[in-house]
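There are structures below to look over.
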Structure 1
Amino acid sequence: MVVKNGAVSAIGSALYMLPMVLVYRIFSPADPIVALALLPIEGFACGLQAAGQIRGDGDMQKLALVVFALGFVVLGYLVARSGLLPAPVGYVMIAGAITWCAAMIPGLPTPIGLALQFLGFASEAAFVIWMLVAG
């Protein structure tokens, strides 16, 4: 049986929701309603990404990045309020999410888009590294 890369990537997108449930459990004490809102946002983003991967639709995958960025803004807010991480980590996450959205602007010169993507990636890395080292 041969599995196309799009189908495998879509399965990976669906599995992304498993750690999001853990993120909900960790950060819900900061604001339970906002933490609960994170789950459908991320679920919608995963669905968009999976559909884009299966169809080979790059524009749909870019739209999924924007929705993921919205979820990252919500997560940044929860991080800043939780007291589990320094509040500036949450603020950096929010700024990084905004740079991801800006990087998706059509017609943006490639060097600017890459710089914005790097800043978005760096903000995600700050969160992950803090969670691994201090978490």
Structure 2
Amino acid sequence: MKTMDRLSAAFSALADPTRRAILARLAQGQTHVGEIGKPFRVSGPAISRHLRVLENAGLIEREVDAQRRVCRLRGEGLAAAHHWVEQYRQFWEAGLDRLVEFLEQTPAPPRAARPKPVARRRASPAALARKTRSAR
């Protein structure tokens, strides 16, 4: 699979909150399919479809262990997404570093005296009614 195809598949798989929750569970360690589906209010076939999407994206792997299907994370699958995001993290950090440098070199402007707030009277209901009639 090409890098961009793998990247698109990874982000597409990560776009779904159920699949992200499945990955979070698998980050704690491998487990079987039945255990993965317990916290969700979806059918077994729906969980299987989610797992298939994650597997096709290279984010997990499944194998049969006796009578159970065991799932585990695949670090290589997450690597493409990590590397792509990392480029932009470096970009933003460099920009923030420049901003900090600018702010540290720029003298703070003098604080202006704040004007006193003007107390406003509330208009009576009768005055509001007169104003509304005169606007017509």
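Among the shown structures 1, 2, from which was the value -28500 of helix-only ellipticity at 222 nm (-39500 (n - 2.57) for each DSSP H run of 4 or more, over all residues; to 500) calculated? List each step's numbers first, then the result.
On the way: 1: -28500; 2: -19500.
Here the read-out was taken from 1.
Name the one structure among 1, 2 that Rg/Rh (Cα atoms, Kirkwood Rh), for residues 39-94 alone of 1.14 was derived from. Intermediate results must be reported in sequence, preceding the final value.
Working: 1: 1.14; 2: 1.17.
So the calculation was done on 1.
Ranked on distance in nm of label points 7 Å out along Cα→Cβ at positions 31 and 87, which label among 1, 2 comes first with the largest value? Can you show the working numbers first?
Numbers: 1: 1.3; 2: 3.5.
When distance in nm of label points 7 Å out along Cα→Cβ at positions 31 and 87 is calculated for 1, 2, structure 2 comes out on top.
Please compute distance in nm of label points 7 Å out along Cα→Cβ at positions 47 and 103 for structures 1, 2 and give me the label with the greatest value.
Across 1, 2, distance in nm of label points 7 Å out along Cα→Cβ at positions 47 and 103 peaks for 2.
Match the computed value 56, 30, 14 of semi-axes √(5λ) of the Cα gyration tensor in Å to one of the structures 1, 2, and report its label.
So the calculation was done on 2.
Identify which of structures 1, 2 gives the largest calculated value of relative contact order in percent (Cα under 8 Å, 6 or more apart).
Structure 2 comes out on top.
Quick one: distance in nm of label points 7 Å out along Cα→Cβ at positions 55 and 127 came out at 2.6 when computed from one of 1, 2, so which one is it? Numbers along the way, then the final one.
Values: 1: 2.6; 2: 7.6.
Of the options listed, only 1 reproduces it.
Between 1, 2, which one scores greatest on mean count of other Cβ atoms within 10 Å over residues 15-22?
When mean count of other Cβ atoms within 10 Å over residues 15-22 is computed for each of 1, 2, structure 2 gives the biggest number.
Check the numbers for percent of Cα pairs over 13 Å apart, for residues 71-110 alone across 1, 2 and tell me which is largest. Walk me through the intermediate numbers first.
Values: 1: 50; 2: 66.
Largest calculated value belongs to 2.
None of the figures in this text is laboratory data; all of them are computed from the coordinates on show. As the structure is a computational prediction, the values presented were derived from the model and not from experiment. Cβ atoms are built from the backbone, for glycine too; each structure is taken alone.
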